[in-house]
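Several structures are given next for inspection.
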Structure 1
Amino acid sequence: MKIAFIGAGNMAGALIGGLVAQGNDPLDIVAIDPGADARERVAVHGVRTGVAADATTLASCEVIVLAVKPQILRAVAGQLAPWLQRQLVISVAAGIRLQDLSRWLGGYRHLVRAMPNTPAQIGLGATGLAALDEVSAHQKALATAVMDAVGMTVWVEQENQLDAVTAVSGSGPAYVFYFIEAMAEAGVQMGLGPAQAQALALATFNGAAQLASQAGETPEILRERVTSKGGTTAAALASFAHAQVKQRIIDGAIAAKLRATEIGNEMGAL
């Protein structure tokens, strides 16, 4: 699989590192970025780099990954449009809808939109994928292979479902960090040292997440197993329920989804 990355920032770097670690030949990967620092960071993987794309480079690639900032994607698309033939184009630019990208590319339709999250930087990402109808089964498999290099992938049938993906997994790491902050702060307020409290909060969250992933049972069942009637966990959960913590988390995710939709509208108007 020959791949060109347009943009060599953090997400492109994570994908390139993951692909190389999985056995892809670094010489089959080229990263295009005008920034010398960005090119140097990805060059450590042994891939080819360049300042600007050209027709020869792109014609030899099966996959082109657009990993630039959303604000400049329209300009980048205008430069790439004349060189596209039947390559699969994957966009990881947040908020840019496929129909808008297609319009900027002069009607090109072999497009997939990916919504990854920041844990992709350590190979533990969660990515939502959506495709236009013109994308073949083979091209979908290519897109899955690219994004699986940094974690797990989920395909959605309708692109607007990516707004929900954004709310759950795209923004989700921030919710997790927020909860870890709260747990650590609670420990400090109850007399633990800051380092002790943070270490316990991090280890607890990591262990619980791993258990939920490996136990083969729902989070609800796992929660019930650790909750003894009249015990300490029951007291904490009763306090959460009284404060409607679960509903507030749901409300927050819904707010994120609504904002994702608004951003899509704003980006499409560029």
Structure 2
Amino acid sequence: MSAPTTIDAGLLERGGVRLVVDGPRATITLDRPDVLNAQTPSMWAALRTIGEQLGPDVRVVVVRGSGRAFSAGLDRRMFTGAPVEGEPGLPDIIRRGPEGGAALIAEFQEGFRWLRDPARVTIAAVRGHAIGAGFQLALACDFRVAVDDVKFSMAETSLGLVPDLGGTLPLVRLIGYSRAAEICLTGRRVGADEALRIGLANSVVPADGLDEAVDDLVAQVLRPMPGAVRETLALLVSAADGASEAEQLRVEREAQLRRLAELTALAGVQN
């Protein structure tokens, strides 16, 4: 089945995004292979709308890039005064003033933020370049399955900018402050072996094994009951956010009580 009819096909086309929903799985493909899936505000708007309108039956979201790259980052035309037609460029953010500029960036961030919601499991299938905004999009997902040619890089500082699409928090959670600082400030490229060793990638596979590896992971995360997956992800987020031991024990108790209540209700229906 293709994209839900509630999502504007024109918006997806303008954003260079394809969406396929197949039962509990949604696959989002960045589809601008001629520019290595470079990102634009229209792409972020399309991603945000998908997050808002996917139905509750979708339990797993896979994000991937078309062609030989995941995403090479921002479309470079955004840096000029005449970017892609109809797209706000970086100079436009400044012209809006502090409040207007911040509001616009907040809209951009929403394209990625929903991927971290414990309501769904999200998987980035990453091949080739995942640079800047592409790296941050991969970091927004719960899992990263990478091809052995992958190159992760947080290139913003080399352009005089900072990562502002939500990538700094998951990066520090995954690899710690010192490694994250070194990767961000140098802008160097992290290959597959290092990404696996330091925890940026959950697995590394040959190019011809990416689809199978992602399909296997999707099958595994669909086996548990949806409520158990959702509650467990929320508990892990709480722990990663630095909850105290007492607070973490409390939220574990509350989550378990919700699970027991649902299981009891289901048993009653079956009996």
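Values in this text are rule-based calculations from the coordinates and carry no lab data. What you are looking at is a predicted structure, and each value in this text was computed from that prediction instead of being measured. Cβ atoms are built from the backbone, for glycine too; each structure is taken alone.
Supply the structure label, taken from 1, 2, corresponding to distance in nm of label points 7 Å out along Cα→Cβ at positions 41 and 209 with the calculated value 4.3. Write down the numbers at each step before the final one.
Working: 1: 2.1; 2: 4.3.
For distance in nm of label points 7 Å out along Cα→Cβ at positions 41 and 209, the value 4.3 is produced by structure 2.
Quick check: 16.4 is what I get for mean count of other Cβ atoms within 10 Å over residues 193-200, calculated from one of 1, 2. Which structure matches? Each step should come with its number before you reach the end.
Values: 1: 13.6; 2: 16.4.
So the calculation was done on 2.
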### Message
Can you rank 1, 2 by FRET efficiency 1/(1 + (r/R0)^6) of positions 97 and 169 (r between Cβ atoms, R0 = 25 Å, to 0.05) and just name the one with the largest value?
### Response
1
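Of the structures 1, 2, report the one carrying the highest value of mean count of other Cβ atoms within 10 Å over residues 153-160.
Values: 1: 14.0; 2: 17.4.
Largest one: structure 2.
Computing FRET efficiency 1/(1 + (r/R0)^6) of positions 105 and 145 (r between Cβ atoms, R0 = 25 Å, to 0.05) for each of 1, 2, which one ends up highest? Numbers along the way, then the final one.
Working: 1: 0.65; 2: 0.30.
Biggest value here belongs to 1.
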### Task
Rank structures 1, 2 by percent of Cα pairs over 35 Å apart and report only the one at the top, that is, the highest.
1
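From 1, 2, which structure was percent of Cα pairs over 15 Å apart, for residues 25-112 alone = 59 calculated on? Intermediate values should be presented prior to the final figure.
Numbers: 1: 59; 2: 64.
Corresponding structure: 1.
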